[in-house]
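Next up, some structures in structure tokens.
No value in this document is a laboratory result; all are computed from the given coordinates. For clarity, every value in this text was computed on a predicted model and none was experimentally measured. Cβ atoms are built from the backbone, for glycine too; each structure is taken alone.
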Structure 1
Amino acid sequence: MFVVDDDASVRDALEDLLRSVGLVVTSFGSAQEFLASKRPDAPGCIVLDVRLPGASGLEFQRELKKLSIQLPIIFISGHGDIPMSVRAIKSGAIEFLTKPLREQELLDAVQAGIERDRARRREANLVDELRERLNSLTPREQEVLPLVISGRPNKQIAAQLELSEMTVKVHRSQIMRKMRAKSLVDLVRMADQLGVSTRKS
């Protein structure tokens with residue numbers, strides 16, 4: 001859980017509030033300090049002031065995206081205007097709160113941010129695991145997979161790849177086993193998560 005605000009008194013107040021609900025908080029006075037730090041690999045989010053020395057909070061948000069740092073952002077501002085908040089939300093911020101902050105509103109936003117990051121991490125771990133399963137397929141099985149998920153019957157796949165129907169059946173069952181798919185629908189969902197497209201030809 002991170003706080004980025006150039007006002008030390010705001011940082012202290014936010015740290016106290018967030019720690020009061022059991023969160024581990026690290027705070028920074030600038031975007032540069034945050035980027036230079038070693039951050040724990042755990043679910044979290046950033047409470048970020050829009051106006052910072054150097055790069056603004058919105059520029060920092062763009063920088064994080066470029067660096068593939070996917071922590072959810074809650075913007076706080078003493079000068080928030082509607083166009084600014086719209087830009088922040090459109091760029092992926094989960095909340096834009098104006099100072100003086102309402103404590104419960106901030107805590108709710110932080111919990112939502114941490115939960116979103118937790119879900120993203122679960123999804124990323126699942127995709128990594130699926131990719132390992134995909135890599136365990138032989139080159140021929142990887143060739144058969146797009147045809148299977150496109151719904152083609154074994155006979156058609158066999159004709160297209162110039163294989164016997166029995167060989168295609170064996171490949172199909174190996175694919176299901178190695179991918180740990182319970183059904184064709186399950187296999188299609190996995191392939192979709194991995195970006196495996198169906199072959200049209």
Structure 2
Amino acid sequence: MEVTVRLGLFGGTFDPPHIGHLNAAVQARHELGLETVVFMVANDPWQKRDGRILTPAHHRMEMARMATEDVTGVEASDLEVRRGGPSYTIDTVQSLAADGDVEVVVIVGFDVARGLDTWHRASELRSQATIAVADRGGSTGELPRGWRIERFSNSPMEVSSTALRKKVRDGAPIEVLVPKSVIDYIDHQGFYSGTTW
């Protein structure tokens with residue numbers, strides 16, 4: 001099989017998407033020679049069932065679309081949302097590589113990468129995808145063996161979706177941390193203001 005396209009797969013809940021997500025995507029695309037980085041919005045992120053009520057998938061998809069619309073080489077996909085059910089990376093990798101000339105590069109943080117062997121159908125994923133690990137500097141610990149791993153630099157940005165939801169709930173500003181179109185959408189929909197988030 002001759003690979004003609006390297007496609008970055010950046011999966012997440014994106015609840016909400018923020019500049020940390022965008023920075024990682026842009027850095028990975030630049031350093032790893034990716035044609036496009038796709039924000040893949042999880043329909044049901046099975047590894048994040050922590051009791052928190054997620055914003056409905058179609059709203060998270062809309063926020064991801066807004067966040068990426070002006071970023072060159074980065075786009076949002078609703079593939080997992082349309083597929084429904086739990087979102088498993090291996091299913092998405094196989095869908096994206098179905099035409100045979102795509103190498104799927106799964107973008108993850110260092111801490112996430114350490115748990116790759118626990119992922120759904122990990123042995124299949126190990127043989128079918130390259131894993132791009134964001135190196136934030138000072139990352140410690142070993143990564144699992146047997147995976148095709150590439151690293152890219154990603155300057156630490158002290159921002160997380162969890163912290164942003166709390167800021168909104170507390171009435172604190174999130175300007176600069178989240179694209180304005182996404183902030184307007186959050187305000188219009190009234191997201192994150194209650195205790196369920």
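Quick rundown of the values:
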read-out: Answer label among 1, 2 for the case where helix-only ellipticity at 222 nm (-39500 (n - 2.57) for each DSSP H run of 4 or more, over all residues; to 500), calculated from the coordinates, equals -10000; value: 2
read-out: Read-out distance in nm of label points 7 Å out along Cα→Cβ at positions 62 and 110, computed value 3.8, structure in 1, 2; value: 2
read-out: Which of 1, 2 leads on Rg/Rh (Cα atoms, Kirkwood Rh), for residues 46-141 alone, largest value; value: 1
read-out: Structure responsible for 15, with relative contact order in percent (Cα under 8 Å, 6 or more apart) calculated and labels 1, 2 on offer; value: 1
read-out: When Cα Rg over 2.2 N^0.38 Å is computed for each of 1, 2, the largest belongs to; value: 1
read-out: Source structure (of 1, 2) for distance in nm of label points 7 Å out along Cα→Cβ at positions 102 and 126, computed value 2.5; value: 2
read-out: With distance in nm of label points 7 Å out along Cα→Cβ at positions 6 and 22 derived as 2.4, matching label from 1, 2; value: 2
